[in-house]
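Please treat every number below as a calculation from the coordinates, not as lab data. Values in this document were obtained by computation on a predicted structure and should not be read as measured data. Cβ atoms are built from the backbone, for glycine too; each structure is taken alone.
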Structure I
Amino acid sequence: MRPKENQIRLLNKSIQRVQKKVCSHNPILFLTLINVVVAWLRIQYINANGIDLSTEETQYWLWSKNIDWSYYSKPPLIAWVNYLSGTLLLNGEFSVKINAILIGFVSPYPLYFLAKRLYNQYYIAFIAALLLLTFPFFNYISTYFTTDSLVFLFWLFTLLYTWKAIDTGRIIQWVFAGLFMGLGLLSKYTMVLFYPALAIFLLFEKQFIHHLKGLVIFTVISSLFLLPVLYWNLTHDFVSFKHVFHLSKATDSQSLIEMLKNIGEYLGSQLLVLSPFYIFLIIITVHFFKKERKQKLSLMGTRYLIIPVVFIWVVFSLIAVKNIEANWLIFSYGAIPILLANYFFLDFPVKWKAVVISATVLLQILMLNPSILDQWGLRKLYPPEFDTLHRFAGWKELGEKVTELSHKAGDKTFIFSDNYHIASELAFYVKGQPQTYCINLGRRMNQFDLWPDIKQFENKNYHAIYVSNDKAPDSLLNAFNDTKKYTYNRKYREKYKRKMYIYVFKDFKCFNDRKTESF
């Protein structure tokens, strides 16, 4: 071995010994201190960046103002959580964001205890929990409160307690696993994929029959959480099932080029949410360091982590020919930091660890604060039109504009749009947070179609404010006696503008929505 390589290896081992010594004293305390700092930084970012609530966040917040047993596209837990935080914190932006921040604070702990349980090493568990904090997907679910935040947390807890049940054979652990599985099912329907993933693992390990009693208890307890969802769908023509089926099936009319384009976007989006630097690290490490691992790790535990991720990748790859969203797989990625901590960070040179982690963190800082690139004259590297944050900008100012127009129009004025994203943002940011409405001009069904619509205002001398990304059609203009049109630009990063149309209508007569034909 060359002298320089020997020195690097000795330095690497020395740093690892120091890290292990620190971790062995009180890893939970160190983890908590770091976690507190990260949570504080998230709060500062949310307060300082000027980015409004995302349209998904305002949609789920609006659901909390219309509490029900379930909703069109998602189970009810996110609405219930928003209702609780909104009641305690008076329905401001922070009442929504605090839920994501708390989930980001709690999530490293089940991951830590899972890694500790699998490999019986504080050092690996501690590093895995720290690595989780650096992943792009984790910073997304810890900053924006969507159903992905909830299902990710409960997927981790279900992984933890299911492994405890398999490891100990104790029924009580199956009970806890069932409770967390149930909460996951109340968060997002994709949680149901845990059932086949677990079955595949147990069949592969030839332990399915051995744990059959526990599996039955686990399944029964978790399934009980779906009773509110089933009851609600029974009274609403099973629209949630129709919606999920519509999203999951690939269309037959797509060309080969469109399919390849969708698959490329799917793979690219997963590369970004996982970090291209971590993907590079995995590939390099597997190739060069697999034979050099000196520590024998639990192969069964590793399979327990890998099989669900691979299974879910296969499932979503089958429907990737249809354009799916980058966040759909996030819930299953909690196991990846553990795998990195185990296999890829034990013998990998310290300097490369530092480079990879630093590059990942730097990339996220730039993506979350793209104005830095503008100040450096590097706007073209990440132009505003490709910057996903532009979708979150300008809603508060739009709400203020609509509030002003609404006050001028009078008390008998309702607010509506043809887009549920816009209608949800207006519901949150218009002063007084009024119930808004969403008409159908040819879109697929959404939650607004299950609530009272604008027909309640017909021929009652009501005025209205309509906001859309497009000009109002003649059929809508003819539903009112008088119309004033305004244009409004949602601004982002100074030069980027998204043009919107605002109509102030007088004296609402009658309007017939199109019949919903798509879910």
Structure II
Amino acid sequence: MRNGFYKIVKTQGGYGLAIYAPKDGGEPVRIQELVNYLDINGIQYDLGKVKEVAASAEDTVLELASGECPAIRENYTFSVSEDNLRAVARFTPPSDTGERMTADEFIKDMAFRMIKFGIQEELLKKLFASSGIYCTDIVVAKGKPARQGKDATIEYFFNTDVHAKPTMNEDGSVDYFHLGIVNNIKAGDKLAQITPEDPGEPGMTIQGAPIKPRDVKKARLDYGRNIKISEDRLTITSEIDGMVTLAGGSVFVSNVYQVENVDTSTGNIDFTGSVQVNGNISSNFEVKASGDVIVYGVVEGAHVVAGGNIIIARGVNGMGKGVLEAGNNIISKFIENSKVKAGGYVNTESILHSDVMSGTEIIVTGKHGFITGGHVQADSKVEARTLGAVMGSQTVIEVGSNPELKMEYNRTQKEIAEIVKAIKDAQPIIQNFMEKKAKGARMTADQLAYVKQTAENLEIKKKELTEKNARMQELSEIFDPNRKSEVVCTGEVYPGTTIIIGDLSMNVKDSYKYCRFVRSQGEVKMSPL
């Protein structure tokens, strides 16, 4: 393949412009490039005729003028890519009476242009030793791009899927215990392993400037007791038979702590590991576990906290004072008169007069499948058979923002308002002091100390305001009102129910069946399933 090119040549009557047609699929002569060449070298021409011969599919000579053929030296245009990793030269041939460049001359030109690295010297020597390659982009210098590295990764050798959900039995009941989220292990089992970070390799621009690869993240294995780490600190294994959980990024291994009931016979329980209660948790008692809490009976008005999951076979009746808090999921046959907060999903057969918050979704299934009274919040989805009640019990269903982050957003907004007020209150004091000082007024030691303390507090408040505004910006970016969130009713939704999606709300005034509520065109809309 050869691109078309041009050359000033001798003719019988003087000199002319020779056009050499492309070969084997090469690029034809660029008209603008040719015109620039003629203008730079002071060659007079007829633009129409030049365009005509340039478009010819055969080699052609256009007579330009009489007299001696101009001595035009071989020359080139030069360009450098934006990333400084590539220099391209495009050569034009000498006239019949002109001279060719030499490889040394061209290399010196590149040195003058500060090209120091990746010069294709062998290619250039071959190029200048040949008859030349013209009107063709030739890469004459190549930089070395940085090889980007990889972040370190952690591979866990047990099930870390916190989204495993209960399955529905044929009779309509829900299987709460065959979830696959309880990980039994043996002593010596490998639990997790780090694949170390790859820092990558630096590159070099054609000007000789180093190119740094992006920073990569390292990884560290966080773990609790009963776990052994290898000498290279890349692998952890279990030292005992037991159960492994991942909570808050840390691996925990423990023998499950089992009790029949949590009542006056046991007192409150605070265990590093998982807790299994074969019976009930009585009212006013507290159970805390870094792993899971599994209850085969009923939870009454108790406080249950788990770093992992909370699973309650027969449900919770909080009596208005019961609290469930889980880092992962909460699974309970029913939830009544309780406050519930889950980092993952909530799955139950009914929710009655309770405040329920989920970091992902709330699914209410089974024979009843109702949410009646209270306030339920989920990041992406709430699904139930029945929403509200025939008697119009006030029920609020909210999706579209992580409840924890929304609480932080509201709290930060309030804190910013308080800081701004404190700054406004302090500024007149400082201003008044500066004015008195300028007038030469004397002040007592107590007054000076008071002003000094006020000035120090003002600087602290300004710093706090900067930090709070930055966090507010981060939270504002997280709350995307256009994110897909939905409320799904597989049965009936009753009047008195309020649907909130992001910052929009809808008060249900009529009864609807088998429907979905989504955000659309700036409002909450209902559509059939």
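Values as computed for the structure displayed
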| item | result |
| --- | --- |
| Identity of the structure behind 14.1 (criterion: mean count of other Cβ atoms within 10 Å over residues 195-202, calculated), options I, II | II |
| Given 0.50 for FRET efficiency 1/(1 + (r/R0)^6) of positions 155 and 355 (r between Cβ atoms, R0 = 30 Å, to 0.05), calculated: source structure among I, II | I |
| Comparison of I, II - label where relative contact order in percent (Cα under 8 Å, 6 or more apart) is highest | I |
| Origin of the value -7000, where helix-only ellipticity at 222 nm (-39500 (n - 2.57) for each DSSP H run of 4 or more, over all residues; to 500) was derived from one of I, II | II |
| Structure responsible for 3.5, with distance in nm of label points 7 Å out along Cα→Cβ at positions 259 and 491 calculated and labels I, II on offer | II |
| P(r) over Cα pairs in 20 Å bins from 0, in percent derived as 19, 51, 25, 4, 0 - corresponding label from I, II | I |
